[in-house]
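Visitor: Take a look at these structures.
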Structure P
Amino acid sequence: MSPPERGRIGVVEDDPVLGGTLVQRLKLEGYAPVWWQTGHEALKSICAARPDLVVCDIRLPDMSGEDLYVQMAPVLGGTPFLFVTAFGQIEQAVRLVKSGAADYTVKPYDLTELLERIEQLIALRPRTTGVLGSSEAMHHVEALLRRVANLDSTLLFMGESGVGKEVAARFVHENSTRACEPFVAVNCAAIPSELMESQLFGHEKGAFTSAQARHHGYVERARNGVLFLDEIGELPLLMQSKLLRVIEERAFTRVGGETVYKTNARIICATNAKLEAAVAEGRFRHDLYYRINVISVDVPPLRDRPDDILPLAQRFRREFAEAFERDVHGFTPAAEHRMLGHLWPGNVRELRNRVERAVVLAQAPRIGVDLLFPSDRAEATIDLVPTLAEVRDKAERYHIRAVLTGAGGRIEETAKLLGISRSTLFEKMRRLDIRSEA
């Protein structure tokens, strides 16, 4: 059931008169209040309630409101906290506001004024609709993810590198009842095969020469949250069988140990590879493939959803302008036109990297083409070149630069995306005078 239009309000108040009065008035005003009388009650279900704002007493019977805020702020993101405090606790309330809380009010408060402040804070809170993109394609993806967010079934994201598969996985986590639990992301391609078992499942002290202490692996750290396995196609065959056991039996054993541990983590996987081909070639277990592919979601490349390009660029521009304290307010019309005409081989990751660089280097309020595409203005219309035979070197130089940027300068990932070996890529970069800034 969706919340009322005015929003869902969490109330943490142990006083039955104050709490009851506030809850009743909130209902009359069209809000959906959820009332907890202790800090531990709130901790247990506040994430599942997904409040748009929390009104919290600073003094609770089992903990302070400050302790509750410290534990909840990281998992509730930008959800505003409005603290209610006695006169003698104002100093603590001011400290909380400085650390990120929205505001505080002093008892005894005027109920009408408190409701006006709640309305103001609700209006200022960013809405979460359309967070994955503005295009129709991403609206369909987002709608599907909302439907499956609270299921326990494994989920497989498929799509090119850089399209935002991890962002989509985090969206599932944040919109589920597991939101208060950990989200543990693992890049299977980045872990050496000899370390994979220890990293995934942990090890006991003395399990091998360098195991000087017990190590808790990613599966154990995920607890009741989400274990996100990116580039699942790179998982070695031995580890595939062990992962299959985790999925089917919800159990694992640390390296060097005999104790069987249970896990309740939801498994979400992602790949930019064709797993069906890997299964046919014997590089990926068919039984594991069917277990992780219970619910599959294709995340389309950025070139297939042009309606997302400018909104995403503006989102990244705001993000980096705030982070780097830069007075950058937008893009020139020429820059917007250029972005819409670019093929984006590195997808959303490439767009984000280009915007970050442009914001850092900008010397004017609006970002121009030269900052977004500094080295390829003469090559900007590569997608209009009639034949590769006529402009082979120019095309290769442009394409390798774009993919290298989208891959964050990582040679191994760039070679994989281009379908060539590292040595071939190095040779092409030398011949075409392409330098990696990674």
Structure Q
Amino acid sequence: MRIATQLRSMLRRYPIIERPLRQSYLHILFALKGDWNFRKAVSPLVDIRRAEAWAGLPIMSGATFYGYYDKSPWNSKGNAYLCHHIIDKNSVEMALLKIGDHSPLIIGRTNTWTYQQGAMLQWLPGSYDNIVVYNTVQASKIGCCIHEIEKDRNRFLPWPVQAVHPKGHCAISLNYTRLMMINPEYGYEQFAHNFSPLIPNSEDGLWRVDLYSGSAELILSIERLLDELHRACMLNANHGVNHVIFSPSGKRFVFIHRWLTPEYGRYSRLYVMDFAGSGLKLLLDADYVSHYCWLDDDRILTHAATSAEGKRYYQINVNDGNVQTVGKDHLDIYGDGHPILSPDGRWIVTDTYPNAARIRRLLLWNLSEEYLVEVGRFYSPVSFENEQRCDLHPRWHPKEPLLSIDSAHEGVRRTYVLDVRSIVGNFSHE
């Protein structure tokens, strides 16, 4: 196992060799196990349509997508939908699809984006659905654009957003140029005066940013993370932080400390921390942590590893550290995914990575009755791999039993809306 890990690590250091080898391997697998005619198979209980069609607007030409699973493209009323419209390999437009409009509204453009997370485009909570935030570069500084829709007015802060507080007044920022060394699919390559992958560990980490005044404070340094239960494999490694997600109240947030070594590959730890900058607590330290979501203010659901159970979905109580398996022998047979809780707290939606036949699954897990429903299966072309892959990244509508996904089953990256009310029922608005 260690030899295989070392081989993968060595190949990653030479992408000019690793990428063609991986592509050839995937093509061979698909030739052996794939169905050349398959594109998608959706449950007969489910309606699927392009996001533009959901809003009653003309279909946009070219590729569209929303981005990551930890936020919703819909506004709080649920009548407007954000997405990225790809212009070329360097730039995207931010588009607003609103029910009742005659056409999509283009609200901005940026070169600071990735296929996985876009430009971190999102609605600013508490802004009465009038303000959106996205990352961009201005005057050679990476930061965020705060765009007021009604007045078509922008304000730039030299701090890129990673996660916005549920009340909308603050955000957590990190160094995306450093992240490029750890997770290229999430990092930014742009030159910037305000960020560099070479910032000292004592001066880099997580910043709390006031979105009104623009002031920022380093609340957690990478140096401190290296001091927490230090391990020998941390030496001579590239370190970074990623995947910050606030709890529902905004009292605390979780994040990953990840480091990449030249000899043994990638390691990950899961932490929780109070928004005030205190209460740092290590939750998982078994080298593998992937995606997660909050179930409530005290519990998270994550796909991770423990020494006792291996790689599965787990529920973790962030107060006492208690860890329990979720969906054992049901959810875990499909491997890693992007889980997110429904607004009524009854369902987890998650997805899968492509299998040998290049099929991704969209799954619903009932938390109380513990049963699994397959919503659909979607083809993923081999060309959509590595940083350009198109994960489904499921996301919930805030009020109705609707899901948003991105998919490339038609051969083009597009964003879709699925009506799943026949499976999950209507949400309570109490």
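Visitor: Identify the structure, out of P, Q, from whose coordinates relative contact order in percent (Cα under 8 Å, 6 or more apart) was calculated to give 11.
Guide: Values: P: 11; Q: 15.
Computed on structure P.
Visitor: If mean count of other Cβ atoms within 10 Å over residues 360-367 comes out at 14.8 when worked out from the coordinates, which of P, Q was used?
Guide: It must be structure P, since only it matches.
Visitor: Work out which structure the value -3500 belongs to, where helix-only ellipticity at 222 nm (-39500 (n - 2.57) for each DSSP H run of 4 or more, over all residues; to 500) was derived from one of P, Q.
Guide: Only structure Q yields this read-out.
Visitor: Rank structures P, Q by mean projected area of the Cα convex hull in nm² and report only the one at the top, that is, the highest.
Guide: P
Visitor: Continuing with this model, one more query. With distance in nm of label points 7 Å out along Cα→Cβ at positions 248 and 304 derived from the coordinates and found to be 2.0, which of P, Q does the value describe?
Guide: Comparing all candidates, it corresponds to Q.
Visitor: If FRET efficiency 1/(1 + (r/R0)^6) of positions 176 and 256 (r between Cβ atoms, R0 = 35 Å, to 0.05) is calculated from each of P, Q, which structure is the one that comes out at 1.00?
Guide: Computing FRET efficiency 1/(1 + (r/R0)^6) of positions 176 and 256 (r between Cβ atoms, R0 = 35 Å, to 0.05) on every structure in P, Q gives 1.00 only for Q.
Values in this text are rule-based calculations from the coordinates and carry no lab data. This is a predicted model, so every value here is computed, not measured. Cβ atoms are built from the backbone, for glycine too; each structure is taken alone.
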